[in-house]
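Student: Multiple structures follow.
The numbers here are math on the coordinates, done by the rules we state, and not lab data. These numbers come from a predicted model, not from an experiment.
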Structure P
Amino acid sequence: MMGSLLIGLGATTVSAAEPGINPDWIRVGGVMDLEGHSRGLGLGMRAGIEAAFSGERVQGKRIEFVTLNDSYSPELTVRQTRKLLDQGVFAMVGNVGTPTAQQALPILDEYNVPAFGFFTGAGLLRTGKEGVINYRASYIQETAAVIDSAIQAGLRPAEVCAYVQNDAYGMAGVEGIKRALRSQPGTGKIIEKLDDILAQSGDAPSRNGIGPVGVYERNTLSSSDGYQSLKKWETANESKCRLVVTVGAYPAIGRFAAYARGKGDNWLISAVSFTGTENLGETLDQFGVSDRVIVTQVVPPLDADLPILNDARKALGAQYNYVSLEGYIVGKLFLAIMNRVEGDITRAKFVQEARNSQFDLGGLLMDLTGDNQASDLVSVTYFQDKAFQPMDAGLWSRML
């Protein structure tokens, strides 16, 4: 389907004044990993958005969703973003990743192209900038949900460590950890170390061996350097890492969990939603990890009885999972906003309709009043019996 779309683009001329719109269709684009190590995320988002758009029309116009692969490489993101803008797209929808968004956002801002429903909870998309509209909760909210629950269950703040991707995505997680810990007593030294890690600049600087954080390089799978950084911290501070908050992609995080277990460390490992729940579960199972891994979610439980989830299950079939559900919600939210635009559809009208608005998407309340993030939903799931199950307070206490 996507191949035929792309073949036809070269011969199509956009005659409308607003790029990406003509009398018959509205074209939106997306740049995501469809071929690299994290392709499960891009493929899931694309499947969800396509399912949401299927058969839908806005002012009689069908929605075309054109995606290009960036293999989670910021350099390729730049080229693919410019390619889609040259072809003419109304908005960019569902892009995957923080370091990739970091490169795409200035380009989209330059051309006044809305950045909608990107698959990242990073703060760089939550500055209130016009034209950036988020669905999901932030990484700060996700990491806070885990750390707060763990501390309430008896974990000491000094027992919180992290293993993260050495880029803007990973540092967004470190910032979330810092914010969750700074209200806790006796964390001054830890906060100073986290500040030192955050202050490192350049392309993938050396961040291991500084504080309670281990890092790995994006699109790599080696766990040893980051693991040794955490062991160094344990030795220097005579404190064990009982909870390791991870912020990375599923191939790396799954292998890190297996590596730590192989070394004899039975740490409780948490991951944020971007990691990719189902793909992470497959990686854990592949390497023999069967428990003590949790993942925060920013969508409702997959079995929730909500009209929008019932529709998503029917539309996605075997492709229905946490990532594709997020894509489906993003697509339906985009349509809801577009359908509120009166008269000629423009980017400015679209953004205006999104701002300070509320939407009921089949029982799921979206609230954009006061900020550019529609949902604050965060829940925690636990890996058990080769699947992730909802986690309750009693399970926290038993694990810690």
Structure Q
Amino acid sequence: MTQTPSLSALTSEYSAHNYAPLPVVVAEAAGAWVTDVGGHRYLDMLAGYSALNFGHRHPRLVAAAMRQLGRVTLVSRAFDHDQFGPFCAELAGLCGMEMVLPMNTGVEAVETAIKVARKWGYDVRGVPRDEALIVVFGDNFHGRTTTVVSFSSDPDAREGFGPYTPGFVSVPYGDLAALASAFHELGARIVAVLIEPIQGEAGVVVPPPGFLAGVRALCTSAGALMIADEIQSGLGRAGTTFACAAEGVVPDAYLLGKALGGGIVPVSAMVSARSVLGVLRPGQHGSTFGGNPLACAVAREVIAMLATGEYQARSASLGAAFHERLASLPSSAVSGVSGRGLWAGVTFRTRSGRAVCEQLATLGVLAKETHGSTIRLAPPLVITEDDLAWGLDRFEQAALDSQSP
């Protein structure tokens, strides 16, 4: 691992310390591999928290971006452009929905959903003004804006940022009885349930079997919206286009981001029915860059790539071998493995996740810890079998070095 004191010193001095990056300074990347400023190569097994599902600089996505760069990149939503309508239609088709509201970052899609759900509750459901409630789940991660951290249970994300936005009720993830109790107690004030089908930041936590279907049934019975935050779990990461599909569940809205921009440009969206997104009127919500021509052109290529099913199938097939290999790690070192498709959380018994990730970097593998001793692995869906095996060999080496004495 090459040390780059001058570049790292610039980051430390002039950048706010809201991240603690590993001591790797990337200069180039292609596919599943990155190269640092010293010429050392690393296998990327984080993939930008699923933003790089198609790897770095995928030729189809770069070509789509280059074509659009030569035409027009931004007009704002003050005008229409020739990529916007097709993007919305194609994304709605991929999702089996009717209408799209494009934004930029994932948390903007979440903020959009909060606003839309409240307005839908007032305009369609007849909830008294300012009394709408949205149910969320413990250990959630939906971003770090002021409103979103108001219902976070992560002290790092939450503490010191009050006063907090009201209007949210939290129940334990995976607990259908607790959700049913919330509906019983709060009744028609609940306008939506916001859920990650798999909790990424919490450690790639897969809910108990039947949980997503149960959430869907409770929302349907109560007349509330089920809003699925598939920003990390969606677009092939979990072996299907959407992680909700594992239980045959179709939510009332999908929140998408990360991989939708192909690792080139931020693109996010709320995708839902006309009866839901149709509550908005001009001036009530928007973004200067949301749905810009460059973003739409890249996202359209992403949608076309997903439409073949190739990447979902790769995630499912490689994911099976991926999880089989992770399940064989020694229990003396690893206390648990969770996840689905090419996505996993691995919890170590005695070492911090940071220490393991630092060792992995010296072995040529990039990964990132989440809370404490859990490491997230999310290799690009384009990774080859040989490269995946190579990366897992090094991960196994780190696990063996971590065995309890």
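Student: To which of P, Q does the computed value -10500 (helix-only ellipticity at 222 nm (-39500 (n - 2.57) for each DSSP H run of 4 or more, over all residues; to 500)) belong?
Tutor: The read-out was computed on structure Q.
Student: Now a separate question. As an exercise: log10 I(q)/I(0) by the Debye sum over Cα atoms at q = 0.16 Å⁻¹, for residues 163-338 alone, calculated from one structure in P, Q, equals -0.98. Which structure is it?
Tutor: Considering all the candidates, the number was obtained from P.
Student: Given a computed value of 18 for relative contact order in percent (Cα under 8 Å, 6 or more apart), which structure among P, Q does it belong to?
Tutor: Details: P: 18; Q: 23.
This figure was derived from P.
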